[in-house]
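Given below, in the form of structure tokens, are the structures.
Just so it is clear, none of the values below were taken in a lab; they were calculated from the coordinates. All figures in this text were calculated on a predicted structure; none of them were measured in a lab. Cβ atoms are built from the backbone, for glycine too; each structure is taken alone.
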Structure 1
Amino acid sequence: MTTADTAPAGSAVGTTILRTEGLTKSFGGVHAVKDATVTFLDGKINGLIGPNGSGKTTFFNCVTGMIKPDSGRVYLHDKEVTRWAPHKIARAGLGRSFQLCRTFPRMTVLENMLVAVQPHSLADYLGGSHSPETVERARRMLARVGIDHLETAEARDLSYGQQKLLELGSTLMSDPPFVMLDEPAGGVNPSLIERIAVLIRELNAEGTTFLIVEHNMELIMKLCDHIVVFDRGAPIATGTPDLIQSDPRVLEAYLGV
């Protein structure tokens, strides 16, 4: 295997759902993301991997509008969204979870699900604007992620794994065609990891595209169709799991060999 056997970093074959051109973000003079030109494929389960500190979460934050890049461009379905606000990007069909769970701890599980689809603000939810149809959809989604029996529990009383499932369910409530998951298996026990993997496969078969950041390499290699590898803020390799696992650039980044 030589480096020529994998695609150049950032390249991909297939219909593109997300691409960046020269995306760069620095903090205190240190490049967290550096000149990242990458593509992710529509209809696939995409992966973004790299050693700790390689810029994966910063890349996610730039793409989803949580932080503004210093330079470069972001395209969603070939429409530039580089400096759009996060809510506008979400309404364009991009759902996103976070590395650390973000829930409303004193709200019930069902209430957390309902907040996720309010069209305007939390105040709208508190005013009781949700419809019976929305409530029923929330309950169906809770059943799908396997925590419907906890709908009346407060989010703060859930285990960490259950909170991960709640956040995933909340992300899916608006039925986004493209979902970005930041370490969905982080801190989760093996049985819940398998539940998450099965759900991702099912949703992908139904038409949802995924981009997953994850340190669980076994999960990524089994789950993903297309993988991009970052090192020190820059993409170094792109390809299928088989090619990525034997790419010398990737082995050097992870193992120093």
Structure 2
Amino acid sequence: MQTADNNSIVLEAKSLTRRFGGLVAVNNVSFAVKKHEIFGLIGPNGAGKTTLFNLITALIPPSSGELIYQNQNISQLRPHKIAGLGIARTFQNIRLFGELSALENVIVGRHLHTNSSMIKGVLGLPPAPSEESKSRQQALELLEMVGLSDRAQEKAKNFAYGDQRRLEIARALALEPQILLLDEPAAGMNPSEKQQLSEFIRNLRERFNLTIVLIEHHVPLVMGLCDRIAVLDFGQLIALGEPAIVRDDPAVIEAYLGNA
């Protein structure tokens, strides 16, 4: 569990709502994420968890409410601006470039940290060569960190599911984020792999000084990993707090844990 003294708020949702026609996918949700914590989002299928991630990363705009990141209202920013501010994510359905190598996939994640134009890149004019070399080296380091450095030149489509998950995390880390959003990182993993993932996420937080927000259906993993947990049901926040408190909440037991 988190032991850091810095409890400053880094991300805050204020009365966040998203409607799709007559459907309210996220309904007046408010919570704050503290710096350096691992914050979990759980709830039944269709509870609004991924929609909330899509709101945070600006893939969709809120119908009402605000998102505050480091005291800045980011509710109306575009996705590339959100990424540039230091918010990166993975997806429930893995989105890698299958025909590109593992190394190339991670290098793509470095694009916000390069200044060369396309013409300079094609012609090999400064600063393109030095930036390319730096991006390549950093990408290799990230692949080594996730245990995939020996497969750097292999196409992403040839990787097993668990390895693709790790590759997607490496690509997200290439953005040099301050907040990392993980959408169901343990999906499809066996118990041993889930335990390894839990340790991996803790190590990520410490090594990169990250704040991590994750969506996960595997309740034991969330309860053992997260500092605090928010529970959504039909788009509404029904519980928020430390794992022991959330676990014993009658509304949570009825809506989610009791059906697990």
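Out of 1, 2, which structure matches 0.25 when FRET efficiency 1/(1 + (r/R0)^6) of positions 95 and 239 (r between Cβ atoms, R0 = 25 Å, to 0.05) is calculated? Could you put the intermediate results ahead of the total?
On the way: 1: 0.45; 2: 0.25.
So the calculation was done on 2.
Among 1, 2, considering only relative contact order in percent (Cα under 8 Å, 6 or more apart), which has the greatest calculated value?
Between 1, 2, the highest calculated value is found for 1.
One of 1, 2 was used to calculate mean count of other Cβ atoms within 10 Å over residues 71-78, giving 16.2; which?
Numbers: 1: 16.2; 2: 13.6.
Structure of origin is 1.
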